[in-house]
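Structures incoming, each one as structure tokens.
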Structure 1
Amino acid sequence: MTIAWEDFEKVDIRLGKIVEVENFPEARNPSFKLKIDFGPEIGIKTSSVQAVGPHTKEKLRGMYVVCVVNLHPKQVGKLTT
């Protein structure tokens with residue numbers, strides 16, 4: 001599916017730093033819960049990642065990630081992102 005340029009302009013993509021990583025045993029697939037700091041304008045947001053195996057909690061903590069920060073919240077297991 002393609003989107004119009006006007007729709008793409010609405011997407012707010014930011015660089016954030018993973019500041020907290022926890023196990024996410026309630027997820028269907030092996031996953032981690034993340035807290036990502038996007039700075040004072042956006043703050044800290046919660047997300048999850050299915051990166052168990054190639055990444056450890058220690059490797060993820062402090063890593064920078066690029067995320068869309070203006071999506072509607074979504075329920076993932078018991079976690080709302």
Structure 2
Amino acid sequence: MEHELVPEHYLLTEEEERDILQKLQVTKDSLPKIKRSDPIIKVLEKIYGPIKPGSMIKIVRRSQTSGKFIAYRVVTEE
């Protein structure tokens with residue numbers, strides 16, 4: 001996670017999830033998925049503890065054109 005090409009990843013709280021879903025006017029079902037077996041989820045579990053399927057992850061990527069780009073993913077079992 002400390003390599004410059006790896007974007008920042010954060011586990012969102014339930015309150016943050018609600019706020020973002022409301023702001024974007026989407027449901028969790030419409031967001032892209034990330035498997036619980038993904039290596040970045042394993043790293044996040046060392047920081048946050050066990051991550052349940054259905055949790056949302058915020059991904060912050062640096063962009064030369066827009067400064068930064070924020071994406072969201074929903075954790076799935078497999």
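A few notes on this one:
- Highest-scoring entry among 1, 2, by relative contact order in percent (Cα under 8 Å, 6 or more apart), is 2.
- When distance in nm of label points 7 Å out along Cα→Cβ at positions 27 and 59 is computed across structures 1, 2, the figure 2.3 traces back to 2.
- Entry that produces -8000 once helix-only ellipticity at 222 nm (-39500 (n - 2.57) for each DSSP H run of 4 or more, over all residues; to 500) is calculated, selected from 1, 2: 2
- At a computed 3, 14, 23, 21, 18, 11, 7, 2 (P(r) over Cα pairs in 5 Å bins from 0, in percent), which of 1, 2: 1
Only the coordinates and a few stated rules stand behind these numbers; no lab work does. Note that the structure is predicted; figures quoted are calculated from it, not measured. Cβ atoms are built from the backbone, for glycine too; each structure is taken alone.
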